[in-house]
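Before anything else, here is the set of structures, which you'll find just below.
Laboratory data are not the source of any read-out in this text; all were calculated from the coordinates shown. As the structure is a computational prediction, the values presented were derived from the model and not from experiment. Cβ atoms are built from the backbone, for glycine too; each structure is taken alone.
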Structure P
Amino acid sequence: MLRFDHLPSDFNPMFLFLGEKQDLAALANLLRSFAASPRPLDVSEQVAGARSRTTLQLVPAEGDDFGMKRDRDGFRWALNSWQAEKIAERIDLLTPTNRKSGSDIIELGVEGEIPVKISLGEFTDDFLVQRF
């Protein structure tokens, strides 16, 4: 199950994606699909079994307005096709069969963006899952 959410902090805020290899592969595939045909996508609707307490829209970048940012309805990750493809390639590096854990932090170098951490095997399965 792909899990994702914003982790607010005064010193190190980030947007965190957690999952097993197949979950991260699904995220990479979503980014590749977006790269081939940029259009607004709701990550929870596009990745089967994804769980989050917030909404995340993958949206085509307009001009130089890139990166993960908060918006009125949750969060938006604005990327162009090249960026989406390169991020998918970086996620692929986390998913070889011999790899047990690891992470990567994605930053596009724009003012006000929230760093995105993509993590394999570094958190328990219930981390970021809301309990009822």
Structure Q
Amino acid sequence: MEALRTLGQFAMLVIWMGGWAQLLGMPVAWLRLRRTAAWENRPDGLRRVDLLARFISGVTAVTVVWGLAVGIVAAFGGGGFSGGALYLVLFGAPVIFVPWWVLQQDIDGFPRMVEEARLARERGSRPTD
């Protein structure tokens, strides 16, 4: 039973770390993308939040892996760190690297992302014959 509980906690950690990355990255991405032509002329039906999530998906994945790595260290005794220090490392490091990554990301590829999202939406909304 303890193994199942631990697996459940790791699953929750993945969800929380993904949400944390989205919370930190989406406002920065919005500030960068809001004045681009692809953002202003996006097709009807494409939600802005979906485009932002697509733009920061790489850093979201890295944040999830970061959380899992810190969780594994914590599960095996914490590596000499206290619980508070592990929480600081777990949530504090993304506060630095998520906005930095989003600011470094090339926005020239954003129009292609918008087009891919449009095509995916059209494929998903077609009625089946």
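Could you tell me which structure in P, Q was used to calculate distance in nm of label points 7 Å out along Cα→Cβ at positions 18 and 98 as 2.8?
Value 2.8 for distance in nm of label points 7 Å out along Cα→Cβ at positions 18 and 98 corresponds to P out of P, Q.
Given that distance in nm of label points 7 Å out along Cα→Cβ at positions 10 and 74, derived from a single structure, equals 3.0, which label among P, Q identifies that structure? Intermediate results must be reported in sequence, preceding the final value.
On the way: P: 3.0; Q: 1.4.
Derived from P, not from the others.
Of the structures labelled P, Q, one was used to calculate relative contact order in percent (Cα under 8 Å, 6 or more apart), giving 29. Name it. Walk me through the numbers on the way to the answer.
Values: P: 29; Q: 38.
So the calculation was done on P.
-7500 is what came out when helix-only ellipticity at 222 nm (-39500 (n - 2.57) for each DSSP H run of 4 or more, over all residues; to 500) was calculated for one structure; which of P, Q is it?
That value comes from structure P.
Quick check on the output: 14.0 is mean count of other Cβ atoms within 10 Å over residues 58-65, derived from one of P, Q. Which one produced it? Intermediate values should be presented prior to the final figure.
Numbers: P: 14.0; Q: 18.8.
Matching structure: P.
Of the structures labelled P, Q, one was used to calculate Kirkwood radius over Cα pairs in Å, giving 16.6. Name it.
On the way: P: 14.8; Q: 16.6.
The structure behind it is Q.
Work out the source of 0.7 here, i.e. which of P, Q gives that when distance in nm of label points 7 Å out along Cα→Cβ at positions 90 and 106 is computed. The partial results should precede the final answer.
Details: P: 0.7; Q: 3.6.
This value belongs to structure P.
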